[in-house]
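Read through the structures below before going on.
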Structure P
Amino acid sequence: MNKNRVEAFTDAVIAIIMTIMILEFKVPETYLWSAMAGDLPYLFAYIVSFLFIGVAWYNHHYMFMILRRVTKRIYWINNLWLLTMSFIPVATAWSGRFLNYRAPEYFYLVVFAVWSAAYWWLSRSIINALRREGMVDQALRIMAMPPYRFMNSWRLPAYTLIITVVIYFWPPGGLVATLCELVYMAFHTNTDSDRVVE
């Protein structure tokens, strides 16, 4: 399958998801700064989700630049990954509107966990495809990616459990912890991630 078409489709879906999120941000009815105060929780959730998608896209782009061709399996797992990502605007809107309540923050955490599982499966499928084609060095580069290493270890379930407990006692802590993780992932990428070209 043509890799460029899959990348273009993925980019389009991600762009739509990001656009939907900003449309939830309502323009204040007055010119006063105080009018923005009610939107600050959503703005915070929006920034976390925007970074979430930005980090995901960067790492997805890196994997697809290394990948030679898209198999049917990778295509469908990529679609599943996009499906999980499409829930981010709903999770963002709900958690941003009710930042101090558990249910919306747990929903955001569930979306994050399901997305992580889909991303791990996609990464693993790409690694296996590269190995089958004898591209072992390329497979090792993906295995060295911080998101893959994080998701492929005990750290992801432990981190998820910790966030689950934090949300119970302080609901905004879920988004705060997610933000911290995303900032870490944004700055810790493979050393060649900004030099990979087809």
Structure Q
Amino acid sequence: MGFFFIPDSSTSKQSKERFSNVVISVIEGNVMARELEMEFNIVFGDSWRCTARPIGPNQYIMRFPNPHEVERAVYYGASMRLKCTDATVRLSTWTASMGAKEVLQKAWMRVSNIPLYKRTGAIVLFVGSLVGVSLDLDASTLHKPEYVRVLIGCRDVELIPAKVEGCLGDNFYDFFFEIDKVVVAGPPRQTSKVPVGGNTA
């Protein structure tokens, strides 16, 4: 469950500049970057020169003149047979999560057994970091006797332990976690049915 969290400090301008990019995935055959460039340079003619850059196995990124051209290409490019080479590609829009392997799951957690006389925003966030990344604090619950609410980011919300030991100052405590509200959930879990009874002979 452990991981190193890096805050996203990219700007909205950086993301906006990427909206004119199209992702080209090779679904059949082989194609080189220069062959893709030849293919799409024919489409745009002298008005735009395309450059294809590899971003993964059989996957390239290419900048188009504007987002409208990307939208049109994706609409018609679910399966596109290239003329310059014997290959088939799929066109899709670029997203900020391109290349990511999974999403950070998030949930508001009720955290209890943090002593009221030691309860500050910083301490609560530290306690939350025992099970994931503390992303936010519900300030209205900071001095609530029963619990305090913390937004936790983690790999799997369902695997957050109900009890975690931590050292606060000179003393060890058991801190208790309970899911209050899931904000970003993971994909549905696959379940396997195991037959019960019947003849096994």
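Assuming 3.3 is distance in nm of label points 7 Å out along Cα→Cβ at positions 57 and 177 as calculated from a single structure, say which of P, Q it is. Of the options listed, only Q reproduces it. Structures P, Q were compared on distance in nm of label points 7 Å out along Cα→Cβ at positions 41 and 65, and the highest value belongs to P. When FRET efficiency 1/(1 + (r/R0)^6) of positions 49 and 121 (r between Cβ atoms, R0 = 25 Å, to 0.05) is calculated for each of structures P, Q, structure P gives the greatest result. Of structures P, Q, which gives 5.4 when mean projected area of the Cα convex hull in nm², for residues 33-104 alone is computed from the coordinates? It must be structure Q, since only it matches.
Taking distance in nm of label points 7 Å out along Cα→Cβ at positions 73 and 129 as the criterion, the largest value within structures P, Q is that of Q. Quick one: relative contact order in percent (Cα under 8 Å, 6 or more apart) came out at 19 when computed from one of P, Q, so which one is it? That value comes from structure Q. Please state which of the structures P, Q yields -24500 when helix-only ellipticity at 222 nm (-39500 (n - 2.57) for each DSSP H run of 4 or more, over all residues; to 500) is computed from it. The correct label is P. Which structure, out of P, Q, was distance in nm of label points 7 Å out along Cα→Cβ at positions 89 and 137 calculated from, if the result is 4.3? Traced to structure P. Given a computed value of 1.18 for Rg/Rh (Cα atoms, Kirkwood Rh), which structure among P, Q does it belong to? Corresponding structure: Q.
All of the numbers you see were taken from the coordinates with simple rules; none came from a lab. Keep in mind it's a predicted model, so treat the numbers as computed, not measured. Cβ atoms are built from the backbone, for glycine too; each structure is taken alone.
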